[in-house]
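Enquirer: Given below, in the form of structure tokens, are the structures.
Bear in mind that the values in this text are calculations on the coordinates, not laboratory data. Keep in mind that this is a model prediction, so the values were computed, not measured.
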Structure P
Amino acid sequence: MPYGTYKALDEIANKFDIEINRLEFLSETNCIIEDFFIWYIKKSLLDVTNYVSENSICETMISPILRIVLEKYDLPLWSHVRFDVSPEEGLTGIPDFLVAPATKTGLSFTNPVVCIAEVKKENFDEGWTQALCEMIAAQRFNKSTQKPIYGIATGGHFWQFGKLIEKQLVLDLRIYSPTMDLQRLFNALNWFFGEAKKTIDLPNGSSHSVGEVG
């Protein structure tokens with residue numbers, strides 16, 4: 001189920017007065033991954049049964065790559081959790097993944113910092129439409145446009161990265177691919193999540209949170 005009610009990147013950018021800039025901002029930080037996890041990801045990428053559905057791609061290919069790197073930052077990955085922020089603005093639905101700190105109960109999250117949208121049939125315009133919708137919703141949810149919200153659009157084989165600051169979406173159109181260079185993708189994610197973690201002010205963070213997940 002796509003997040004939001006928008007069908008094209010231009011549509012949502014015009015609706016929320018978002019300026020889109022395409023430039024290279026992503027860097028890389030060496031990420032040491034255990035051999036077993038490298039073997040497991042490469043095996044998953046070659047297993048045709050992992051491509052039978054969108055849910056399968058999400059949970060057997062995208063999710064493990066994200067979780068391996070996020071473990072280094074002690075940041076939870078929230079999968080397919082309802083995130084209704086502003087129905088009147090079309091900011092409702094279920095994101096594929098959100099990266100956000102957990103509340104004290106551990107059953108809900110607060111202050112999303114990364115929004116990840118699965119790209120269907122390698123249609124990155126559609127993928128970024130959904131991701132941007134989630135990123136704008138995260139700004140609303142966090143009650144702040146000053147701190148960056150980070151975004152990822154991926155179909156599993158190809159990954160792109162972006163960030164939203166106030167009303168400017170910056171897209172790095174370089175393609176990262178686990179099938180072509182898995183270590184490079186891990187390095188990029190390591191840098192990316194490190195930057196996202198810096199935006200979290202844990203001692204003084206907002207108490208705003210979603211309802212408990214059960």
Structure Q
Amino acid sequence: MPLRQKAAAYDILLPMELKEQAPEQAPATTLAHKLGDTAHVSGLAIRLARLSGARDRLPEWLLKIAVERGAKHYQREFDPSLPPDNPAISDEEIGVALCLGQMPDEPWLIRAAAQLLSSHRVEPERLVRLAEMERVEPVLLHIAAACERVSEALEPWATLRRRLHPRRTVRTDALPHWTRFAILPGLTRDGYAPPQWLTPRE
């Protein structure tokens with residue numbers, strides 16, 4: 001099911017409950033549900049839906065903006081009716097919002113967040129504070145652990161591994177495998193090429 005259709009099937013704004021649906025229509029799965037967690041009502045999602053003008057199309061808009069800001073590995077055609085970028089919204093906010101529990105369970109949202117947040121523009125301490133406020137520590141720590149296998153010193157992930165502490169246990173096996181955040185050249189004409197972490201192409 002397309003991302004926009006899946007997002008529309010679930011109320012990602014106010015409050016976290018299913019919209020009225022036809023009896024035969026099943027609700028879309030959220031990331032929180034996949035992780036065995038409970039999504040909280042995110043003030044960040046409410047604010048970004050309003051600031052962007054995307055409203056219940058927020059997940060699709062977030063992915064579009066992440067791609068435009070450098071997560072080019074996830075380039076695709078987006079609905080031209082989606083609102084344009086809003087420079088008042090930071091990269092940290094876009095990345096964290098893509099990892100919220102109330103987002104649709106679509107792995108490329110987390111993967112796009114990882115590539116966007118691997119930017120030199122991202123302030124690690126600001127990202128730590130926002131992650132704690134929005135309760136996305138388990139997802140970001142999963143990405144940080146994946147990055148450690150490829151590029152140990154890369155920020156902001158090195159700082160997150162030191163500063164973030166998960167407040168709860170979730171099923172991180174349901175999150176993308178570490179190889180999904182990197183390019184794996186493998187054997188080439190010149191021998192073995194190590195994995196390369198996906199960073200923004202700006």
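Enquirer: Suppose Rg/Rh (Cα atoms, Kirkwood Rh) works out to 0.94; of P, Q, which structure was it derived from? Please list the in-between numbers first.
Expert: Values: P: 0.94; Q: 0.97.
Only one of P, Q returns 0.94 for Rg/Rh (Cα atoms, Kirkwood Rh), namely P.
Enquirer: Another question, then. With relative contact order in percent (Cα under 8 Å, 6 or more apart) coming out at 27, pick the structure among P, Q it was computed from.
Expert: Values: P: 27; Q: 22.
Structure of origin is P.
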